[in-house]
Structure 1
Amino acid sequence: MTVDFHPAETEEIMEDIHSPERIKQIFARAKCLYSSSAIEQALQGMADVIHKDLQDEDPVVLCVLIGGVVLTGKLLTLLDFPLQVDYIHATRYGDKTTGSRLEWVAKPRVSLKGRTVLIVDDILDRGVTLAGIVDYCREQGAKEIKTAVLVEKEVSRPDDAVQKADYTGVVVENRYVFGYGMDYKGYLRNAPGIFAVAPQDQ
């Protein structure tokens, strides 16, 4: 049987899906994988290694929007050496296979030529988008490129994708996660921890 929705009914359904009450319910059903304190400890560990590697490199820290905002902000307060900050926004679209194109929403304004670049993103999932950003930095003449992610997801990745980041906070199994910059349908990036979405909400 085919059910036809009137525009008003469709709008009402969409509003329900994205209502504050609905988002609160999704958050309540989610499972906490890493608490805020556990993440902060992991971030300090990341920062210590990054400091050791890059303190004399005058790097460009490149925040990948939107997910990398929280991680970038947190890391910057822990990195006590000269650096510059810029951002990049690239969205992968089309089919999710090797060779998928990137839609560039924003490119860095700081010149990357001859610079060490630290790309900061929220999660290493399939690694295709991150690989595209690495390629872009290389094409712009970056001297060295490092990658940092808050979360590495345990999934198989295409051969030409980024397989592992240079700096990783925590590892999660292949689940739909949100918090600390990662979103659930545009919401919950501000959740105070890393949470796995309940099966009924995926």
Structure 2
Amino acid sequence: MFFQGTDPVHQTMRRLARRLQRAGIAYAVVGGMAVNAHHHRRTTADVDFLLTATGFHDFRRRFVSRSYTPVPDRPLRFVDRKSQVTIDFLITGMFPGSGDPGPIAYPDPAAAGETVDRIVVLNLVQLIELKLAARRLKDFADVVELIRSNALTAAFVDNLHPSVRGDFLHCLDEREREDLYDARRKPPEEPRQGKYR
């Protein structure tokens, strides 16, 4: 159901994307749904949207009172009233991971998005940069799978901010180690029977 795109998470993402587009609010889908858009199939239970501070203000003014419920003590988290799916917002200029200032900040969605299946998602370079900058193990695991599913090589590192290039190469090495491990676990082929003469 999830990979067919008919589940509540996909419905929630598409519904909010349509609303933002109609309102002229620039956005980009990030997180697990962006990982899926860039060819690594994995499930996720929520949706993450990147907005500017102005776009987030407009979202709250236009849509929260009738369609989304704020989550107490989480000012950037809302629940879609129709699907009950959680939506988290990331804001341009804020920092991934701990939120402490660093060399990589959330970009402007208008400059960093690309359209995949009529939804604007964060481009692959920015997605990998932000996941590496967050410095969480599950984000590093996503990068390993994005490397595999997009056939990325060491040359891709030139696209990335210098602060995360070493981590990207580490993820590349991990992908190679995993592939070698998987290859060793395959059962040996049965020997072919020779013909008697």
Structure 3
Amino acid sequence: MPNKLASNAALVIIDFQKAIDDPKWGRRNNPEAEARTAELLGVWRATGRPVVHVQHLSREADSPYRPGQPGCDFKEALRPGAGEILVQKQTNNAFLDTGLEASLRDRGVDAVVVTGVLLHNSVDATVRMAGNLGFETWLVEDATASVDVVDLSGRRWPAEDVHALSLALLSGEYAEVVSTQDVLQAARTLVVQ
């Protein structure tokens, strides 16, 4: 685990909108993911680091993430603040057709700390792209969440297993998997860019 975090490392918060509480998603793990993300957000704001809020705008008619529905709104504790970057996406990848890469590069950001939902969907796609684009990428295991998934044979995989496998697949090649406490500790040791 890296022990230092760049002073301009961006916190990227993915899809923590009210829609994630819709029953259509089923059972999820990490019920404290939003609270842990809010704790990180507080530190980022206090230290003046860049914050990116990713908002999913679904094109699917029955999606709780569709614009114009209450589910599209950010959760109260994770609403964008003044001067923070808002990225609106219509796919599962926060870099695709959003200007996110340019926003980060314009600010000299080369490290991102990623939280959000769902780990095995939008978080995964965004983390893979961040790694491929050369960003130092930290994925916060306990500030992300997964849901139960049914595979093509009909087997139901518990959210905890989906989460563990997703983390394992991203670890190393695409991201450094860390805990909220790891990030908070590293955030205390600034590396000036």
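Bear in mind these aren't lab numbers, they're just calculated from the coordinates by the rules spelled out. Just so it is clear, the model here is predicted, and its values are computed rather than measured. Cβ atoms are built from the backbone, for glycine too; each structure is taken alone.
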Next item on the list: For structures 1, 2, 3, calculate relative contact order in percent (Cα under 8 Å, 6 or more apart) and state which one comes out highest.
Entry: 3
Next item on the list: For the read-out Rg and Dmax of the Cα atoms in Å, for residues 71-134 alone, a value of 13.5, 41 was computed from one structure; give its label from 1, 2, 3.
Entry: 1
Check: Upon calculation of semi-axes √(5λ) of the Cα gyration tensor in Å from the atomic coordinates, which of the structures 1, 2, 3 produces 37, 21, 14?
Finding: 2
Checklist line | Comparison of 1, 2, 3 - label where distance in nm of label points 7 Å out along Cα→Cβ at positions 31 and 111 is highest | finding: 1
